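Pasting the structures here.
Read-outs: derived from the displayed coordinates by stated rules, not from any lab. From a predicted model like this one, the values you see are computed outputs, not experimental measurements. Cβ atoms are built from the backbone, for glycine too; each structure is taken alone.
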Structure P
Amino acid sequence: MQPVVKLVILGRDGILNEYRDDHVKSPEEWHPIDGALEAVARLNHAGWHVVVATNQSGIGRGMIDMASVNAVHSHMMQRLMAAGGRLDAVFFCPHTPQDQCDCRKPLPGLMREIGRRYGIDLKSVPMVSDTLRDMQAARAAGCEAHLVLSGRSAGLDDAQIQRLLAQVPNGAEVHANLNAFAEYLLRRDHAPISGPGELH
């Protein structure tokens, strides 16, 4: 029997690196969030494959070209390697909302493509987001939804978080940041499976 791939999908901006309203347009503008790269490394070392799914409408808007996107992602991979981690791949949507594609989150096209590439049922795949849009995309694709309170969700109070979660089918798990998510997942991964006992 083929082993099941342990896979995590991450958003990029606001989860791995600091979010910028004007898009990350060069390697110099890509700044990791404290602890995020180490979190990916911890997941890798525990046998998890990690991929990124990100909307990059700056491409469609003419704010950044493919060479610059590739340079940013090359820099991101180098920084991850230096921290002992790696991403399997980066999946991105280059379109603007006006393009009406199916790969721009909150639509589930990117995640379904990831599922096809890995031959995996997405209901076993956690997806980490910092926005309502991405949590809705996770649920639309059948993934587990996880919200981290970094990036665009930083500073939300409890009432605001609850209002967000109320708009996500079946809600989502909430974590302070990617490091806290990794801690949660690794703890869950090693939790004993309880079931009815047998008497001998």
Structure Q
Amino acid sequence: MMIRIRNSITRIRRNESGLAATEFALLLPILVMLFFGLVEASTAMTVNRKVAISANTLADLAAQSEFLLVSEMDDLFEGVKSIVEPNDSSGMSLKLVSIVTDPDGDPIVHWSRDSDGNTPYAVGSDYVKLNDPTVLSGISSLIVVEMQYTYHPSITNHVLSTPLNFDRMTMRWPRVSSKVQLCVAVDDCTS
């Protein structure tokens, strides 16, 4: 009888028919989480790159003009928002600002517009967001784009309710003239 029990225990110990299925069942949740985590991280990096491209495009387009018409600003903002598509662009906020220096050499707002059609900064107000105000000269302006984008991950949004916020600030010097003017009409521009 002892020999039969010992033989049964030995057979059970050597039996590996369900071992692979058990290991697979234990590792599957980890592998699935790793896969979806990599997909979400890749998508977030792509969105971050699109946000950078959008901000750079807006600054570049504005810097290539001698003047910008207020009536054309919506088209400019909409064109830049289309870069982020197919992601939802409703979480995007764009500000286009022209910065000049005051007589003391401090940066002030020449003009500003945002994607909602408002004026986010008053003309002549101090602009304190420049890391290095010495990039400004007394005779030219600097085009600054401030962009915020709130990204809600598609897969992990059901697990994690915290969205990702991307902030970007891009600067360009005007290319055609010393200052890019904002105009209500062709003959009614900022000074």
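Structural remarks
- Given 28.7, 109 for Rg and Dmax of the Cα atoms in Å, calculated: source structure among P, Q: Q
- Winner on distance in nm of label points 7 Å out along Cα→Cβ at positions 9 and 33 once structures P, Q are ranked, highest first: Q
- Distance in nm of label points 7 Å out along Cα→Cβ at positions 25 and 89 - highest-scoring structure of P, Q: Q
- Test item: helix-only ellipticity at 222 nm (-39500 (n - 2.57) for each DSSP H run of 4 or more, over all residues; to 500) calculated as -13500, pick one of P, Q: Q
- Structure from which 2.4 was derived, distance in nm of label points 7 Å out along Cα→Cβ at positions 73 and 153, options P, Q: P
- Volume of the Cα convex hull per residue in Å³, for residues 121-160 alone - structure with the largest value, from P, Q: Q
- Ranking P, Q by distance in nm of label points 7 Å out along Cα→Cβ at positions 57 and 97, the structure that comes out highest: Q
- Structure responsible for 1.8, with distance in nm of label points 7 Å out along Cα→Cβ at positions 81 and 129 calculated and labels P, Q on offer: Q
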